Structure 1
Amino acid sequence: MTGLPTPTFVETSYGRLAVYSAGSNTSLPAIFCIHGNSSSSEIFRPIFQSGISATRRVLSFDLPGHGESENAKDPERTYTMPAYAKAAAEVLQKLEIPKVVVLGWSLGGHIGVEMLPLLPGTMKGLVMFGSLLVSLYPQPLDDERTRWNLRQDHSKEELEGFARGGTGGPYEEWMARACIRTDPKARCVLFQNLGYADCSDQQRLAAETSVPTMVIVGNDEPHLDNGMIKGLKYGNLWSGEVIDIPGGQHCPLWEKPEIVIPKLEKFLADVDN
């Protein structure tokens, strides 16, 4: 059972995409949530069920090839980070959102950074958690994680295991369903183009932006090097430091919402002012 509002659907040049919306205050920037690889908007249930929608509009969308959104008709054009960013920008344009704070988890954080040059004057804030931004590589990556994602023949058991590793819990069955539902080509094309091809130098974009940026990591992050995340340059890092969440893993919002939501509310208040 979903804890999100019933989706509406937006037609974009990247397909018919599912959008979830709560709240209606248009005087403050909306918050626009972007999920990670092989997940869905359900990961943002803690935000939708918080008091944030009482003060502003809360939005999320399922990436092309994920959740309730349709699979790409042209996977090579659609399933890259820059293409996801353009799809997200199209959604905001179709919804006529004038001001927005973009919040991204994992892949969603990368997409949020890719959106910076697409939304000059519109993006008022950026929140990332579980995201180690990439620079540009001379050739595609060839590590174990990349090779796994390049495959298109995973069993249901493998995909369930992937879903279980996405957060530190609580695990819920929708996570496996979302992973199994994801177009296998989405993982493949994403990792073929990670830090390569049309991908931006995301580290440079984050270093040069004046947009207030909140970066969150879980103290017990199992997949990424928190030292590397903290060592990157951010042009306008909120609070002057990357925020550690005690007991958080790859998705602190899901694992420790009682800690993350108040910090997010404070960030939003600062952006508003």
Structure 2
Amino acid sequence: MVEGISKATYEKLFNHIVLCLNRVLNKHKRQNHQFIGILDIAGFEIFKVNSFEQLCINYTNEKLQQLFNHRMFIIEQEEYKREGIEWDFIDFGLDLQPTIDLIEKPIGIMGLLDEECLFPKATYKTLVHKITSNVSSHPNFCKPDKLRNQCDFAIIHYAGRVDYSAENWLMCNMDPLSDSAVSLMQNSTMPFIREIWKDAEYVDVSQETSLARRKKGMFRTVCQLYKIQLAELMDNLSNTTAHFIRCIIPNLEKKVCV
């Protein structure tokens, strides 16, 4: 419970700071919707053991790489066409869609994870079985092998194969806060804590109430919220003039003259 409260408080504090900054910077109502934004995102992550956090980061990178491919290659090909250069049109923008679909489709990894979170008796093993049973035929999905026995499955991302361990994914995705925990924060002796927690939702510890809240849409998983926020970001980027700055690691040793 302490970890859940800490994470939720950090999130609410961060959102509050962003809200305060936006209010200060936007004191005078803008006459138009022009803006300059900077998006800084962590690079693709491939560790020895990759968990739920790496799936979210790598999923985001797949989406951004797809946008980058479309913007760079499609625009370049249009330039060739204007200059009369002979060129066979290639739609690079769809190259990463199979992997994106594997993750975000309703019968994809995130959708299956959300579905498994609805069952009180779901476990790490039932989740892995459900994912493997439903998406094992996908060309970018790999079952574990003897040489990679620490993982439960692997995904072929644009940057390469990534082995994932699904342990603790159910808890990470639900990230539940009981009514008693939320009530504790909402009745804090500190006014600021009460303020940032006033609109918090919780997951009732009783099975029936918990399922009812989820079916009514009052409770959303981390996957659902993440996909909504990512979709909003992609819509924003698609409707703006983007300039890309790629940070490249020259070598894995991070040393000169290698």
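No lab work stands behind these numbers, since they all come straight from the coordinates. Keep in mind that this is a model prediction, so the values were computed, not measured. Cβ atoms are built from the backbone, for glycine too; each structure is taken alone.
When Cα Rg over 2.2 N^0.38 Å is computed for each of 1, 2, the one that comes out at 0.91 is 1.
Taking -15000 as the value of helix-only ellipticity at 222 nm (-39500 (n - 2.57) for each DSSP H run of 4 or more, over all residues; to 500) derived from one of the structures shown (1, 2), identify that structure. The read-out was computed on structure 2. A value of 3.6 for distance in nm of label points 7 Å out along Cα→Cβ at positions 88 and 112, calculated from one of 1, 2, originates in structure 2.
As an exercise: distance in nm of label points 7 Å out along Cα→Cβ at positions 80 and 104, calculated from one structure in 1, 2, equals 1.4. Which structure is it? Structure of origin is 1. Source structure of the calculated read-out (distance in nm of label points 7 Å out along Cα→Cβ at positions 144 and 184, 2.2) within 1, 2: 1.
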